[in-house]
1. Just checking, which of P, Q has the largest value of Kirkwood radius over Cα pairs in Å, for residues 26-249 alone?
2. Tell me which of P, Q gives -12500 when you compute helix-only ellipticity at 222 nm (-39500 (n - 2.57) for each DSSP H run of 4 or more, over all residues; to 500).
3. Given 1.00 as the derived value for FRET efficiency 1/(1 + (r/R0)^6) of positions 114 and 210 (r between Cβ atoms, R0 = 30 Å, to 0.05), which of the supplied structures P, Q does it correspond to?
4. Which one of P, Q has distance in nm of label points 7 Å out along Cα→Cβ at positions 34 and 50, as calculated from the coordinates, equal to 2.7?
5. Given 1.05 as the derived value for Rg/Rh (Cα atoms, Kirkwood Rh), which of the supplied structures P, Q does it correspond to?
6. Have a look at P, Q and say which one yields 15 for relative contact order in percent (Cα under 8 Å, 6 or more apart), as calculated.
7. For distance in nm of label points 7 Å out along Cα→Cβ at positions 82 and 98, which of P, Q scores largest?
Structure P
Amino acid sequence: MSYYPNLKKIREASDTIKGVSVYTPLIKDEYLSQRYGANIMLKREDLQSVRSYKIRGAYNKISSLSPSQRERGIVCASAGNHAQGVAYSCNKLAIRGTIYMPETTPRQKVQQVKMFGKEYIDIVLTGDTFDATNDKASLFCKESGKTFIHPFDDPLIIEGQATVASEILEQYSGKIDYLFVPVGGGGLASGAGAVFRELSPETIIVGVEPYGAQSMKESLDRGVVTELSEIDRFVDGAAVKRVGNYTFDICKSVLDKVVAVHEGAVCTTILELYNKNAIVAEPAGALSITALSIFEQEIQGKNIVCILSGSNNDICRTEEIRERSLLYEGVKHYFIIRFPQRAGALLSFVNSVLGPGDDITHFSYSKKTNREQGPALIGVELSDCEDFNALIQRMEDNSIVYEYINNKKDLFGFLI
């Protein structure tokens, strides 16, 4: 292995970021502890000044630059938390930064980056995807001679993120049986894992990826860094096609397990955290907590730490998050139903097919005057996922002509 974080460097990183990064609390979560019969603690990185742990690595890296590098300035590519950490660091250190962001980046995130960086940063919106944006940023960096600040695959970035783990072990003196850490490019997982391997070797370290972007698991399974051809970008803070070379080598030796959680399950966790704890978590921030259900039997009576990595969640995504949660939980179902074109057809469907706890939450219909039947797109929300089979049986009993589209990815994506 060409590089491995050591405690001396991580202690130096802690000194470097002191006063810039918040020493975030480690808090027992009463709801989760009761639910899983364990002592579950959350490391609240959502309470950072930039609402994610990314400030740690970004500031540690940028503050290490030589006078000539500072004079030339820095470049990064990011659609979210890394950009905010870099912008904040540029402002604090009075270093010029050029931040490349995809043109598809929500306006709220662009405004946040501007707010943190103030007059020290320039934002370039280019490309429809992160990969296209990153290519443009890399090219500009080479042409301008500026220093590129990688979001995860850099020793100083890894050492900065590792300070999350050193704080956890300072805050809790007892045995930690499990550490759940989100995995995107692997910066946080490799840094935190290295600290625990050295100071708490008995802890089982679990890396958690989104189901639609399992780049670390795929790489570990193959034994070599592997780039995914396609990913689901919903968990945007952890959805990467390719993990880092440094981070892969480290994670290979420090992670005991890597698991994937469904994006819909992540959405359920986000809603539960808000409703039960008044915690606003972004999708990547909810990854570690979502994985608890996979280990429900193993963790009973144990001391568990979950790193809640960030809270940069756009309120405009709330309806999508709720929708994904309902679909995953099996209580939201969509059908194309061919109604007879006669008065009372819909009323008959409501009276004869819907159960007492069912609700029509989506209805789209256009009457075709020259046809006997007209298709309608209907969304039905059940009070309990167990009611689905009964709903289907009532449609069959009433000779309803329907097509179920939840499991038809292309059609569902087009219509919904």
Structure Q
Amino acid sequence: MNEQHSSMAPSGSAGGHAPILDRLAQRGLILGGGGLVAGLGLALLGEGGFQRFMGSYVIAFAFVLAIALGALGFVIIQHLTRAGWSVTNRRIAELIASTIPLLAVLFLPIVLNLLLSKHPVLPWADAELAQADPLIAKKAAYLNSGFFLVRWAIYFGIWVGLSRFFLGTSLKQDESGDPRLTIKMEKMAAPAVLLFGLSLSFAAFDLLMSLDPHWFSTIFGVYYFAGCMMSFFAACILLGKWLQKNGAIGAGEITTEHRHDLGKFLFGFVVFWSYVAFSQFMLIWYANNPEETGWYDVRQNGAMGYFSIALIFVHFVIPFFGLLSRHVKRHPVALPFWAAWLLVAQWLDLFFIVVPSVQHWMGHGHAGEGHAALGHADAAHAAGQVADHAHELFPLALSDLLTPIGLAGLALFFFARRARAVALTPKLDPRRGESLSLQNI
């Protein structure tokens, strides 16, 4: 109780924490540059070369995008529900979402790979393969480079516009204290949640599901959304802990009560992700359609089969029991531990989604092998041959580990540079008092 009432007033002036954020930005830049350079260099020296690096890059991009979109979704939902408990955590979410313009720039390597590479990471963009494969040819009206780029321009337009609106309006309220700005954000939240949900789902279809253009799942967007929200809550817990430990956020502004609620959401989205993942698998298994089951077949044989089983435990079973207790959600060390654990689990999930498809379509790292096989043989037989070859060794590359660290470091740098000049909790939000007096039952 003493902790949560120790600071009912706004902490320090905006920018007083600049030296702390400068240190964070410096570390982020070192991690970002080092991770990307090392990831690219090791990929070029290894099997698969640049094409395999692009698989690692898609994992990294989807990982960092998930955190930013989860943050944007959180901000929208808080305004939509007129939530008061989350006010002092909301600025961190707004600032994480403000990294989306950087992600638009980081999307350019995928665009260039799509337009300039002979065998791009998204196989449907390979003109030779698209002509030879009847299933891809039938999807050409949607899966083509021009329409893909138009769609992503729309997605980023929506995400950047919404993130700028909510952060900008919240910062204006820091200066004026005008409660009408809260009403303005609440009104915007209703159409925003529709735009957000549709754009996130189609982005997941375009970037991740289309890595295997033969496969489809109508709930794949929900699957990615669950990972986005879980990743955001994990990142918010860790960032809030670090900022508070280093004095950038007052001790009474984000309390044990707030962390308890963040832990509840983290636990909730662990369960929700597991529910959606099981639903997707169960429906595909029950229907037993070759167009759908092939995606899981590649992931249930050889080394990837063991990995798939391990993912169930790492992403659901172990954190489920780890986060079940109220005590853990309120513990200053245990909760950040599970937050870090689940960020790793999200990376493992994206590896599970991306790498088997990349290996399948590129012929286990040899550019063009998989495409040529699919173009000159029976599709099912060729798919089986490529899948068998891909399962001989576990397809982990060092670039899969280093590239996400690189992109996450750059996003952390961008976050810190943006956060250094603003207050890290909303100062004059009309529900600030409700947030500061939060008490869990």
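1. Q
2. Only structure P yields this read-out.
3. Q
4. So the calculation was done on Q.
5. Structure of origin is P.
6. Going through each structure in turn, the value belongs to P.
7. Largest value of distance in nm of label points 7 Å out along Cα→Cβ at positions 82 and 98: Q.
Read-outs throughout are calculated quantities, based only on the coordinates presented, and are distinct from any laboratory measurement. Please read these numbers as outputs of a predicted model, since none were measured by experiment. Cβ atoms are built from the backbone, for glycine too; each structure is taken alone.
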